[in-house]
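Asks: What follows are several structures.
The numbers here are math on the coordinates, done by the rules we state, and not lab data. Owing to the predicted nature of the structure, the values given are computational and were not obtained by experimental measurement. Cβ atoms are built from the backbone, for glycine too; each structure is taken alone.
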Structure P
Amino acid sequence: MPDGYNAPAASIVEEVLMGLSQPQKTLPAKFFYDAEGCRLFGKITRLPEYYVTRTEQALLQQVAPELPRMPGCALVEYGASDESKAMMLLDHIGASAYVPVDIADSALQDLTQRLHTARPSLSVHPVAADFLRPLALPHQTSSQQRFGFFPGSTIGNLDHATAHRFLVQVRETLGANARFLVGADLRKDSSILIPAYDDAQGVTAAFNLNLLSHLNREIGTDFELENFSHRAVWNDSEGRIEMHLVCAHRQTVSVGGTTIVFDGGETIHTENSYKHTVPQLRSMAERAGWRSEKVWTDPAELFSIHLLAADDVVN
């Protein structure tokens, strides 16, 4: 997928078939992020209902000056389709290099070009990859300390087991004396959560449906988008918002020559967004080998930012 997922088409078909063959049909959320998906998500972050981005950005303004300095370090941002949040940190931590890691290759190319113009002295080393899989950081940063950054509450898109594996993997990837700054949305009333994922303008609906358009274009599926609609629900027992695509009536879809049958009212589960408490996030990080150094929350306690340190960091 040239716009988003750098993997052979056969492996993508296999992954899609696996998800659509489950009793509860699923599709991986990483397929949201082709060029159009990135554009739509950028629009979501500016919606009045979507408090997450503006709350985190305001909190980062407070947090950045309080971060420990690591002169000459490399700032490694996971899920970096946009550099705006990283720009808030670079000078405060003393970074001389920036490693944006994201599945959307086109977004990384645009980001790199912008930074070459805006900050020509900054070494930028983009990595187009699925950050949930083991990855090697650019050799140019091998002698530098690493400061990891995972904003946007993307950790909430991972189930508990996947989040644990990811945190362990990041600990190994960043190496000795690393720190890791993680933004995480907090649990709150569903009256705030549901509109954030089902906005009045229908932008989130378009973002969800674009996943099907992306697959149609890249691996030749034949989803008819008008036969699916967006639904966001709060699953209180699991502590998560779920996004689904609801099938309007019985139909079939071809995936790599295999026919998938959909019943009317059946859904494709496309994304989770877990909402944790501060103690839950702290415990999750500690089980993965990190030490919690500090936690910040906004006055309304909508969002949290966690500074984690590797075990070998000395305060």
Structure Q
Amino acid sequence: MVTPAFESILSNLAPSLRGLIFSLPENVLQSLEEIRVRKLRPLAIGFRGSSAFVTPQGELSANPAGAYLVSPEEFLLTLQIISRSSVYVFEEQLKQGFITLPGGHRVGVCGHFLLENGRIIGIKEVNGLNLRIAREIIGCAVPLLPKLLDESNQIGSTLIVSPPQGGKTTLLRDLTRLISTGSSSLNLAGCKVVVVDERSEIAGVYDGIPQLDVGPETDVLDACPKADGIRIAVRSLSPEVVVTDEIGTEEDVAALLEAVNSGVRIIATVHAGSWRELEARPSLQPLLQAETFVNAVLLSRRHGPGTVEGVVRLKRQPPGRIEVSGSA
């Protein structure tokens, strides 16, 4: 059954495109992850980790030749709806390549990016939109939480390792909610949490209000670069826990090390399909070698997004490599 929340997502499409998506099979709609709208190109969707094209009859096809072509008029109308007819209002978001919608959903934007002194200052000639559907799964991190507590029954710094579209942000969001709320059954008090949400994906802030539940004691630094946000959080917001998504740069790593040295616990995610891939990323080695994280959660899509393959404890092993020990 299509929910009102889902209907509100599709309301951002031109009516003709909306009708085609609504005509898809119910099981496809329930697992829909992305809708890709490209000017004068085939309408496509992503669902259950795969992708397909949509035909003029509202059916799915692996062949782009028979797919529905998005007209310039349909594309422009969709862009106008998404931007509320004022692209200027979303200028800052467009510099990041996305627009946040009510409900925490995001639209990735493709086009001709304008540069000044090597920095993006805007975008014009928009030619592609990727509507990414935010799915809030309240409680999905409940089985995981007890495995992340340390000897003093506090949440330990945790790294969530996942391939792209492995469900890491959904898990991270619910884990943030649980840490902020606390758990009487685990004798875990709620913590002051700061979410550094560079891509507006964790909390889905719209008009200054988180659209997704990240807990009662959580502050959100929305659309803030990770390294800057982590430093701002530590200096100004006295967090017990800092949460951030998709770390990877040397600057991210340096800021996280500063936070840990200030007594702040970290919950972060990183893209990697395995520990071998993780250890092959030079920028992350200082974090791993400094034993920044107590826990690591390994995700896959083996049984769908968010499949927990294991929870491990980390310790350093000479000469500076990381040994993964223990599994739950």
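Asks: To test your reading of the models, identify which of P, Q gives -10000 for helix-only ellipticity at 222 nm (-39500 (n - 2.57) for each DSSP H run of 4 or more, over all residues; to 500) when calculated.
Replies: P
Asks: Same structure again: When distance in nm of label points 7 Å out along Cα→Cβ at positions 136 and 248 is calculated for each of the structures P, Q, which structure yields the highest value?
Replies: P
Asks: Quick check on the output: 0.30 is FRET efficiency 1/(1 + (r/R0)^6) of positions 48 and 152 (r between Cβ atoms, R0 = 35 Å, to 0.05), derived from one of P, Q. Which one produced it?
Replies: Q
Asks: Output the label of whichever structure in P, Q has the greatest value of FRET efficiency 1/(1 + (r/R0)^6) of positions 96 and 192 (r between Cβ atoms, R0 = 41 Å, to 0.05).
Replies: Looking at the calculated values, the largest one is Q.
Asks: Also: Given 20 as the derived value for relative contact order in percent (Cα under 8 Å, 6 or more apart), which of the supplied structures P, Q does it correspond to?
Replies: P
Asks: Work out which structure the value 30, 55, 15, 0 belongs to, where P(r) over Cα pairs in 20 Å bins from 0, in percent was derived from one of P, Q.
Replies: It was calculated from structure Q.
Asks: Between P, Q, which one scores greatest on Rg/Rh (Cα atoms, Kirkwood Rh), for residues 72-199 alone?
Replies: Q
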